[in-house]
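There are structures below to look over.
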Structure P
Amino acid sequence: MIHPIAQYQDNISQTYGEKNSVWYPLTGRHIGVDYKCPINTRVVAPKEGEVITAGKSRSLGNYCYYEYTLDGQTFVERWLHLSLIPRIGTYKAGEQVAYTGNTGNSSGSHFHQDIWHNEVRLDLLTAKNWNDLTVNPVEHYKLK
């Protein structure tokens with residue numbers, strides 16, 4: 001598996017599980033990892049899979065959901081604050097999917113990555129179950 005922005009995978013500006021109830025009222029914690037990197041850094045497919053949804057939101061900016069299977073389990077990664085909305089479709093591992101940006105509620109150029117088991121279920125997310133529904137990206141990519 002390839003990290004989507006391998007050259008910046010160690011530049012973590014906000015960790016998974018970091019407490020902050022102001023920005024994250026549902027969980028009280030950051031459910032992803034923010035990687036500091038320049039705008040327009042290439043974002044590549046970590047594994048063969050597909051962008052299953054993509055769009056733009058006031059808070060998330062330009063975003064996409066990238067779905068793939070690993071060891072028989074389905075994972076969906078959300079990539080937020082992208083410079084452009086990626087195309088929906090299938091990608092091979094290492095193929096460019098997007099570029100990083102600073103769109104939506106973002107305080108600077110970075111790549112936000114959160115990972116979900118099976119499907120993104122924001123409607124079920126609470127302060128008690130966030131760690132059951134999501135995966136620590138650093139552990140998932142074995143970046144410790």
Structure Q
Amino acid sequence: MNARRVVLLGIAMVAVFSCEAQSKLIVKILNLKNSNGDILIGLYDNPSHFPGKVASGKVVKVTEKEMEIEFLDIRPGDYAVSVLHDENQNKDMDQGKLGIPKEGYGFSNDATGMIGPPSFRKARFHVPTGDSSITINMKYLKD
């Protein structure tokens with residue numbers, strides 16, 4: 001009987017530790033210039049991958065000048081988000097002279113970099129257990 005209790009206790013502990021709490025993140029995107037093209041949005045959980053290799057990414061058709069995009073079943077922790085308004089749907093940030101972006105972009109915390117994207121540290125935010133949201137204001141530069 002003792003061996004049976006030990007086995008049942010072990011199974012219960014595995015079940016508890018494998019059922020890690022999951023969260024939902026809503027990203028509110030404001031100030032889209034128009035409803036052309038797609039939103040390319042990346043969620044990053046690793047500073048060395050930002051803004052390159054996403055932990056989770058989505059491509060969403062732009063339907064309004066303000067949009068909400070949900071990331072479901074993510075683990076609580078520190079993240080950063082990047083957004084590109086891919087107006088011509090070529091899956092790339094179009095650039096003009098001197099590498100100046102021709103399409104809208106934004107980062108969590110409305111972070112900016114001196115030249116190029118901001119650091120993960122500047123864009124970092126914490127996702128707690130449960131539901132949370134962040135807001136990103138899109139930026140459009142002129143060439």
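Throughout, read-outs are computed from the coordinates displayed, never taken from laboratory work. Keep in mind that what you see is a predicted model, and the values were worked out from it rather than measured. Cβ atoms are built from the backbone, for glycine too; each structure is taken alone.
Assign the value 13.1, calculated as mean count of other Cβ atoms within 10 Å over residues 61-68, to the correct structure from P, Q. Label of the originating structure: Q.
When FRET efficiency 1/(1 + (r/R0)^6) of positions 29 and 101 (r between Cβ atoms, R0 = 25 Å, to 0.05) is computed across structures P, Q, the figure 0.60 traces back to P.
Looking across P, Q, the calculation of relative contact order in percent (Cα under 8 Å, 6 or more apart) that yields 26 traces back to P.
Quick check: 23, 48, 29, 1 is what I get for P(r) over Cα pairs in 10 Å bins from 0, in percent, for residues 77-124 alone, calculated from one of P, Q. Which structure matches?
On the way: P: 23, 48, 29, 1; Q: 26, 47, 25, 2.
Among P, Q, the structure yielding 23, 48, 29, 1 for P(r) over Cα pairs in 10 Å bins from 0, in percent, for residues 77-124 alone is P.
I have 1.7 for distance in nm of label points 7 Å out along Cα→Cβ at positions 69 and 133, calculated from one of the structures P, Q. Which structure is it? Label of the originating structure: Q.
As an exercise: distance in nm of label points 7 Å out along Cα→Cβ at positions 53 and 109, calculated from one structure in P, Q, equals 2.3. Which structure is it? List each step's numbers first, then the result.
Details: P: 2.9; Q: 2.3.
Going through each structure in turn, the value belongs to Q.
Mean count of other Cβ atoms within 10 Å over residues 37-44 was computed and gave 20.8; which structure, P, Q, did it come from? Checking each candidate, the match is Q.
With helix-only ellipticity at 222 nm (-39500 (n - 2.57) for each DSSP H run of 4 or more, over all residues; to 500) coming out at -4500, pick the structure among P, Q it was computed from. Matching structure: Q.
For Cα Rg over 2.2 N^0.38 Å, the calculated result is 1.35, so let me know which of P, Q that is. Of the options listed, only Q reproduces it.
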